[in-house]
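**Q** So, here's a batch of structures to check.
Bear in mind these aren't lab numbers, they're just calculated from the coordinates by the rules spelled out. From a predicted model like this one, the values you see are computed outputs, not experimental measurements. Cβ atoms are built from the backbone, for glycine too; each structure is taken alone.
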Structure P
Amino acid sequence: MNYIKLPSDLLPMSLESTKKLQRLPLEGVMVLEFCQYLSGPSAGLRLADLGARVIKIENPGKGDLCRILPIKNQWIEESSLLFHTINRNKESYTANLKSATELADIKKLIKKADVMMHNFRPGVMEKLGLDYGSVSAVNPGLVFAEISGYGAEGPWARKPGQDLLLQAMSGLMYASGNQLDGPMPFGLAIGDMLCGAQAVQGILAALVHRKRTGKGSKISLSLLESLLDMQFEVLTTYFASGKRPLRSAVNGAHALLGAPYGIYCTKDSHLAIAMIPILSLREALGCAGLDPYDQSMVFSHRDEIKQVLADFLKTETTSYWLEKLRKSGLWAMDVKDWKRLKESDGYRHAALEQSLKLTNGQSIKTNRCPIRIDGKVLFSEKPAPGLGEHTALIKEEFK
């Protein structure tokens, strides 16, 4: 992985002035990723982006089952496009973990590793002899991270840890939409990705701890806890009042915020309006229908105020309203789809895309790492590995 100099027309001045390339912060750190699907592999991806050497340990028959889980039935070579999105910049090592010989080879890797992570069902690693107690005896300084659906113990430990099911269990589906809508799932695998990001936080903290003490740590996370943590605002309100915050009847966006906060239809598209004092909004828009309301009523009359706005904003275009609101310095934005976003100057300036070069000479486009270090953007063109692509080389290296 390298820092790559971007064309000057895409760079802010702080990036143009960068003269010297530096080592990535996790260079020299070796991570063994015993993970499938999204949560663990997304954590491995971010560690790889930051310079770690990430080796996926995969079953020699099928590998990470994400290889055969397509999104929109799109495939790249023999693996799904989904697999490529979160497994770039890694190596693949295949091993039958039920074989004593191959397990012994794995323990050679564990002895040299800095981090080991898995997201198997509770009990799987114990049966294989790869639980924290066993591997820490081989490598006392090892940082061991495990991700589960609901925790390793307790009455829910055996429930399937799939993202949609966790959204259903966590109450998250009542955070979006309008008051009379049914439960509304988030349109992304948000539990997987959030838990993966929090796993990275725990791993980095444990690496700092090891640097200070020489001791490894066991990091445990669950998708349920990550999704509950994300809802701290509404949950804290619920704990205090005993009542779930009600979503708006119309133009819902956040159950805890009063009018006008929400998304509104205009004559030609949609407009997002954030926290704006009612008097300021009335004056900027020239909306006489807001005359009966003042700031003290933004919660008690939230839905009435939103309905007045919804009816009024349909009379003109989004650009018309935006001009009025921005002249007054008020918080509003047009709602972009991905096509319009890609065409915008701001998107081009951020340089958020990168190409991965495949072994067959083709390339695919995906997101880059969102983190900048000392003003530098992190890119990598290394694609996801073929199943077992690096097994022989790694065995030779660690024999």
Structure Q
Amino acid sequence: MNPESKSTTKSLPLEGVIVLEFCQYLSGPSAGLRLADLGARVIKIENPGKGDLCRILPIKNRWVENDSLLFHTINRNKESYTANLKSEHELAEIKRLIGKADVLMHNFRPGVMEKLGLGYEAVKALNAGLVYAEISGYGAEGPWARKPGQDLLLQAMSGLMFASGNQKDGPMPFGLAIGDMLCGAQAVQGILAALVHRKRTGKGSRISLSLLESLLDMQFEVLTTYFASGKRPLRSAVNSAHPLLGAPYGIYATKDSHLAIAMIPIAPLREALGCGELERFDQSMVFTHRDAIKQVLADFLKSATTDHWLAKLREKGLWAMDVKDWKQLKATQGYRQSNLEQIIKLTNGQSIKTNRCPIRIDGEVLLSDRPAPTLGEHTASIKQEFN
């Protein structure tokens, strides 16, 4: 894999689309990042004092120049325009920008954009074809509308914390800001659909999402089961990996590491492993005796190495995998051949290695070495261009 990435040279599908991003932290900026990867011109509208508060939100206390490393990873390939939206003159300039834009997105609390005079009804009068996308924590109305839309708090509200871990564990949060990222991805879906609609009809659209709805949508398997039974699916007491799936589905410790076992019928699993204790179980028992079957496996698999068990399972074409950390993953040929990394070049000569957009178009990966903007970096040039 070549660590020196270059910008994609071919024409991208969203070239010519102008996106105004009134967003901060993760959900909205992650949507803007994907639109930029696909060729859109994404202009971050930021407060001239602090800008996107993600600039001061470090991950593992990592900083690049004056901004957090997190800000750089999620805001690369964008422009920064600063404006005091409480200034009549600067708000007028923003409205001129809106008149030329294709998409406006924000993730402020409900009512904030309306107070600024930038709610949907107001901007629709400026640009009838505008796609207006808004992300909130819990929706614009109802008793939860004013609650803080922070990812961990949404995970706590959504029931997601009872999908991971074992039955006797407490609530277990997902180890990523999954609500933010998922909602951002769904915002991109809605925006692209609205752009297609505008191409056909000439009309703009208002796209509304909430982190809560996105997290509930992600749980459609377990929620559908709950609606049918009235009972929350219980996690396995032993090596749980999915509350709806029977034995042997889970992660197992071996003599030297860990082994992931997916959906494998009991009989071929017993035969491949040579595990005699599994003879007292048949396929009809994978749910009723789920923990007992998994405990037998957990005890048995500790007797040999992961490679030993993988060889036996793969010889029979059964679904299993060794559990890798990032260092082990990067050492594999599959990772190297996928060209999953790119280099972002900063204006001071430094560089940052990050992952690329996962989408390929006509077989070509989408790469860009353009860094995240400094606060207000493009204000003057954008004013000159549009005014």
Structure R
Amino acid sequence: MHPDTRMVHIEAPAPATSSPLAVPIYQTSSFAFDDPELIADGLNGPDGGYTYSRFSNPTVRALENAVADLEGGAAAIATSSGMGAISLLLHSLLSTGDHVIAQRDVYGGTHAQLRDLENRFGIEVTRIDGLDPAELRAAVTPRTKVLYLETVANPTGHISDLPALAPVAREAGVLTVVDNTFATPIFCRPIEHGADIVVHSATKFLGGHSDVTGGLAVFADRAHYEQVWEHAVEFGTTADPFAAWLIIRGLHTLGLRMERHAANVTRVAGRLATHPAVDRVTCPQPGAAAHITGFPGAFCFDLAGGHDAGVRLMSRLRVIRAAASLGSTQSLILHPASTTHRQLTTEQLTESHLSPGTIRIAVGIEHPDDLLADLEQALDFVTR
């Protein structure tokens, strides 16, 4: 062959007597076949051969299998973001005229997605506190298709009573979808408590290093997985191989990081609760719910000075950074009313257990003394 052809057709050697310790990055859009009849098999379902990375990719599949195993699910779909996973699920499971029941204080992006479904597709949304089975039972209608909960709500820290609500939903033939981003499978495995589908923003704790955007949907059974997989291929929400590889790398230290996050939250929340500049700390306590076995790495507090005090606090911090995310090794702080929940009215903020002065802090893995010193000097500045 000519050099021009040989330069294009470069083959990667397959290890014959060894295997890589790290999952390889299959940074390819397509896969070639010696037998062309096998191509169709890979395009017809999730269990066929690898053909095109929008359908499946070995690196992405390794991530999906790992998180499905951690959550105790049958299979998973990795997406390009957490909202990609949420949007994929809602658009795959719902049709015009259907009904959704969602807890009030869900992530702001989820609020926006539910409102869009209401306005554009005539899908009715009923919001509940997520604690009372009787309230759920009263909200169910013949058109109800999905119950949407968060194990630990973003950003309020509200814990839904999943073990009590899931049986009510199942009895009514309603799918329970649970966002487990805050708790992670280290502190909660929702499928064990009745969830049908678990969703993650892998950008947060699963990835854990502020260097990747991704999401996951984990399914308790194959039927729903295969149903949603077809839509994932159509919508093009698939995670790319390098992002999947970064999330896999984050999974290696997830257990260690969650332990440090939890320990630091204990120190930081305890100090904030006693500071005169703080009106209220909203942080789940150990034992608050039997199905949540550890502190999430983020919580909220309200400053006595309201909105202006929150802005002054964030501008004064030096170790803790103002950023619109959480779950990183770095501590991050945010004002939800002007960022993640900016689309909500004052009334909707109140319904979501937030105020204009609520601050969300995502506690990283730094030394707790440095975090406390940074908060102390900023809080002292706010109270001057």
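**Q** To test your reading of the models, identify which of P, Q, R gives 2.5 for distance in nm of label points 7 Å out along Cα→Cβ at positions 234 and 338 when calculated. Present the calculation step by step, with values, prior to reporting the outcome.
**A** Numbers: P: 2.5; Q: 3.6; R: 4.2.
Matching structure: P.
**Q** Between structures P, Q, R, where is distance in nm of label points 7 Å out along Cα→Cβ at positions 186 and 210 highest?
**A** Across P, Q, R, distance in nm of label points 7 Å out along Cα→Cβ at positions 186 and 210 peaks for P.
**Q** Can you say which of P, Q, R returns 79, 55, 45 when Cα extents along the principal axes in Å is computed?
**A** This figure was derived from P.
**Q** With Cα extents along the principal axes in Å, for residues 202-329 alone coming out at 64, 40, 25, pick the structure among P, Q, R it was computed from.
**A** It was calculated from structure Q.
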